[in-house]
Structure I
Amino acid sequence: MNPSRLFELSAVVSSLFYTYLIGIGSVYCWGFALYSGLVFTYLCFSKRIYAEAFLHVFYFVIGIYGWLNWGENSSNGFSTSLPWDIHILAIIGLSVISFWIAKLLGRFSDAKMVYLDSFTTVFSIWATVLMVQLIVDNWIYFLFINAAAFFLYFSRKLYFTAALMIVYVALSIKGYQEWLTL
């Protein structure tokens, strides 16, 4: 197997461990998040999906934050949901931001799949903020983000990562169910 594919596969395996461990509420998830964040930053940059590369830098930074602050927000348990008006405002606002980032990427870079790349990145940042705040709704956002990301990664020939997104769809459902019981 090509070394680049092995590198990708190592990040996929690390991401699976991260997602499983955060789904069950384990602080050890963050070590896997840090490793996969670094590897995916490199891979996305090399495939010219720059918003996703930025997203993985963000994941690395949030991995440090999560590791250092895990449990700080859990004194009252996991929040069940944000109010619907917050979701509606977030979806509208994030969609506008995604559109403008895509326009900028399309005009000023050689980025590929700019609209899908921007969508998955902007909404993933929002969902990750919800996740580190222990808000269960993050899993619903990730369900849709991961389904969209499958097409992005598949189109850029990151096949292991595309397969990871399919697994993530299922893990998003499981994570949501698990966090409702925590």
Structure II
Amino acid sequence: MDKPPVRFQNLETSVKEAFFDVWQAFEPLHHHQMIVRQIPLRRSTMRAQPVFNGSFWIPPLRSYRIDVSDRTLIHKDVLTKNLPLDVLRGWFAHELGHVMDYRNRSGLHLLWFGLSYVMSDYYRQGAEKKADMYAVEMGFAAELMMTKKYILEHADLSEHYKRKILKYYLGPDELEQMLILKEEEGTAPLPD
């Protein structure tokens, strides 16, 4: 018997539904098992990673995990389940953008990716922007823009965290330029 494509652990119904809505649009990922779980995270609100098991080495068989914190880093009193729906969908689209980036990489390339992500600001910036670009390509530009604005305009967010977001991720201006280009050319360009 095949494993279910999406398995949830400890998530509120609203968060499950938001993820599932976004996941449905990411058809290239439908043959990969996804585990979406709520766990305490210290440095992020969400993160996407391949599952390190025997199938890690075989890209078509690889499984992925998306970890969701119960609270946002924006403000400890903001529960993830209480985020506006489109903000939550934009966040999930970004995380699934990472999975799109991971899916064709070899196991060794993923290990190199992880090391480079941790060690190099330049590499991290490229990886985060590429995930945003995949989210746009899959039709979640509006939700991604709402997520960016929510993060950057939230009054309780430190200036340090805002600078970090603008450094590593597509900012609202870059996203707007990308949307204009997408409309003109009919597609969103992905980085090499």
Original post:
From I, II, which structure was helix-only ellipticity at 222 nm (-39500 (n - 2.57) for each DSSP H run of 4 or more, over all residues; to 500) = -27500 calculated on?
Top reply: I
Subject >> Which entry (I, II) yields the derived value 0.85 for FRET efficiency 1/(1 + (r/R0)^6) of positions 16 and 120 (r between Cβ atoms, R0 = 25 Å, to 0.05) >> reply: I
Original post:
A value of 2.7 was computed for distance in nm of label points 7 Å out along Cα→Cβ at positions 8 and 168; which of I, II is the source structure?
Top reply: II
Original post:
Which one of I, II has Rg and Dmax of the Cα atoms in Å, for residues 56-111 alone, as calculated from the coordinates, equal to 14.4, 41?
Top reply: II
Original post:
When distance in nm of label points 7 Å out along Cα→Cβ at positions 104 and 136 is calculated for each of the structures I, II, which structure yields the highest value?
Top reply: I
**OP:** Rank structures I, II by distance in nm of label points 7 Å out along Cα→Cβ at positions 48 and 88 and report only the one at the top, that is, the highest.
**Re:** I
Original post:
Who wins on distance in nm of label points 7 Å out along Cα→Cβ at positions 128 and 160 among I, II, i.e. which is largest?
Top reply: I
Original post:
Taking relative contact order in percent (Cα under 8 Å, 6 or more apart) from the coordinates of each of I, II, which one would give 24?
Top reply: I
Subject >> Origin of the derived value 21.2 (mean count of other Cβ atoms within 10 Å over residues 32-39; candidates I, II) >> reply: I
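Read the figures in this text as sums done on the coordinates, not as results from a lab. Bear in mind the structure is a predicted one, so any value in this text is a computation, not a measurement. Cβ atoms are built from the backbone, for glycine too; each structure is taken alone.
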